[in-house]
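These are the structures in question, set out in turn.
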Structure 1
Amino acid sequence: MIEEVRTWSGPIGSLLAIGSLIYTWFTARSKVNAELLSGHERKLTEHDRRVQKLENEYAHLPSKDDVHELRVDVSEVKGSIGRMEERWAATDRTARRIEEFLQKGVGP
């Protein structure tokens with residue numbers, strides 16, 4: 001009986017050592033992986049915050065259609081101002097003629 005224990009104790013000890021080595025290797029790798037995953041999770045959370053901030057900022061910006069509408073409105077205003085300048089020029093010419101007429105003193 002003792003002889004059998006001595007015979008099997010060597011291989012069993014070797015198997016336990018190998019099993020212990022494999023267990024240590026896997027748990028050490030899982031700790032490294034857990035730390036890496038934790039770091040990636042922090043980065044992902046930071047990126048999520050940044051994306052949310054950008055989305056909030058872009059929500060207040062005008063759309064493509066809004067910008068187009070503003071462009072059309074500005075063009076209309078420019079056209080109106082151009083027409084007003086033409087009328088003012090005509091009024092200015094009339095006012096100058098009247099002023100020249102009055103300065104000449106032509107009259108009764």
Structure 2
Amino acid sequence: MPYISLVSWVRFSSMTDDQKREQENAEHLNGFLLAFDSIQDAGRNAWEQLTQSERDRHEKLIRALPNFDAAKFLKCTGIDLDSIPTDRPKNIVVDGVEYAPVTKE
């Protein structure tokens with residue numbers, strides 16, 4: 001499970017215009033500390049920060065927990081594992097090397 005923090009540092013270069021107006025000292029500090037409203041918001045943010053391979057690995061480990069319940073996990077973390085598509089392309093292994101599929105849009 002990814003580390004869930006109720007606060008996150010937002011670099012000045014990543015701030016929205018509204019955040020720059022609201023956070024007067026952000027330019028001098030090169031950012032500001034964003035406090036999430038709930039553990040669910042923080043959980044969703046932590047999940048979104050993971051790469052796809054990290055998400056896949058964490059999802060597999062989480063679902064393997066004894067008595068895992070996706071609805072309770074959603075309520076506690078804000079992460080909806082049941083909304084993750086199950087038909088997503090799988091990695092393949094050729095001669096011991098794992099390859100991830102690339103989709104073209």
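Rule-based calculations on the coordinates, nothing more; no lab input. No experiment lies behind these values; they were computed from the predicted model shown. Cβ atoms are built from the backbone, for glycine too; each structure is taken alone.
Please state which of the structures 1, 2 yields -10500 when helix-only ellipticity at 222 nm (-39500 (n - 2.57) for each DSSP H run of 4 or more, over all residues; to 500) is computed from it. The read-out comes from structure 2. Distance in nm of label points 7 Å out along Cα→Cβ at positions 44 and 68 computed as 3.9: which structure among 1, 2? Structure 1 accounts for this read-out.
For structures 1, 2, calculate distance in nm of label points 7 Å out along Cα→Cβ at positions 4 and 76 and state which one comes out highest. Going through 1, 2 one by one, distance in nm of label points 7 Å out along Cα→Cβ at positions 4 and 76 is largest in 1. If log10 I(q)/I(0) by the Debye sum over Cα atoms at q = 0.16 Å⁻¹ computes to -0.97, which of 1, 2 did it come from? It was calculated from structure 1. Out of 1, 2, choose the structure whose coordinates give FRET efficiency 1/(1 + (r/R0)^6) of positions 52 and 84 (r between Cβ atoms, R0 = 41 Å, to 0.05) equal to 0.30 when calculated. The read-out was computed on structure 1.
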